[in-house]
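Below, each structure is written out as structure tokens.
Just so it is clear, none of the values below were taken in a lab; they were calculated from the coordinates. Computed from a predicted structure; not experimentally measured. Cβ atoms are built from the backbone, for glycine too; each structure is taken alone.
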Structure 1
């Protein structure tokens, strides 16, 4: 009974840490980024809850959302291999074609690792892109890879939906409905990322990348990407 109790306690601790790290209250600055959604709202690509769900479905099916899940899983599997984590960080930056997206993932990764100081092992560096940082820290605490990947995708989707709720604007109910519609999309993205090698990262979310690039020159902006 004591052994089972200890296992239960440890499982609860791991779940708690994952929830803390990916909570909107964790200071990564995610609220400041829209990943091109601001431009998509301006052009009418995103104008309601249904079009928002469609926009994000492409992001997680074919765009950088899937790529980040692949990188996160690879970072998780790299363990304490600092050189491999560095290479994955370089790959993540290379895959972030728009300048603002590269700046975003680096800034969020650094903020995440600073905020995670009480949990961060000494061997884990302080300058890693966001998905690499999350994957590496979760592995260090032996939190499940699948749970980490899916929780990361849900957190990313929630952040982008929150941006759209403010930009369109949408009601909170429409945002929640969009998140519910994305459930199978996020589950599928997490599952696909399990078997894709970082060397095979690619995407065809062209409109989303164009949105991110156009956002850099957008005159009136509320968000940094």
Structure 2
């Protein structure tokens, strides 16, 4: 369904990306999809395809510039080498600006590492119209909540070992103090509950796909996007 494209960041550098287009692409609302720590793989392209099937133009910027892995140790290495501030303010903002040339309304969504980057990008990209976060947040001291203007929907796992729910409670308080427009949902689930590949012997022990919670979260996501992106 998708194709490989490239776009230009605010600083002029070029970023490769995966673009999934809906049947009626002209005038369609758009979404930037931010990868997990694995890189751009079949699963995250599938998220973009899912959005395209629902009528959204979906773009996945390649934050690792062609690198991807199935090994947790290498994924951690790739993530550790990523400049989060640069990725949020340049790669993701550039992706939003690229989509804005085709769509009046553009949102962003991200999973795990991508969820953290989504939150950062919301504070660095005034062009954004909405954001959906899936079980990931940055260290709270790096988040300037006062700069977030777009509405936020977020999905959290109460049994998440990577992003403890106590941290999410503090994040919620920080957003409330900044008068942000946000809606948090907590699920009795583990990290990566919406990743259909987090099953079987190959998964990281602290992750577990849950099809029921995943479907509920996606239903809420599409209602939210319908409201704010049209």
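Of structures 1, 2, which gives 38 when relative contact order in percent (Cα under 8 Å, 6 or more apart) is computed from the coordinates? Traced to structure 1. Calculating FRET efficiency 1/(1 + (r/R0)^6) of positions 29 and 85 (r between Cβ atoms, R0 = 25 Å, to 0.05) for structures 1, 2 picks out 1 as the one with the greatest value. When log10 I(q)/I(0) by the Debye sum over Cα atoms at q = 0.12, 0.19 Å⁻¹, for residues 69-164 alone is computed across structures 1, 2, the figure -0.38, -0.92 traces back to 2. When semi-axes √(5λ) of the Cα gyration tensor in Å, for residues 133-188 alone is calculated, the result is 19, 12, 9; to which of the structures 1, 2 does this value belong? Label of the source structure: 2. When helix-only ellipticity at 222 nm (-39500 (n - 2.57) for each DSSP H run of 4 or more, over all residues; to 500) is computed for each of 1, 2, the one that comes out at -9500 is 2. Of the structures labelled 1, 2, which one yields 0.97 when Rg/Rh (Cα atoms, Kirkwood Rh) is computed from its coordinates? Comparing all candidates, it corresponds to 1.
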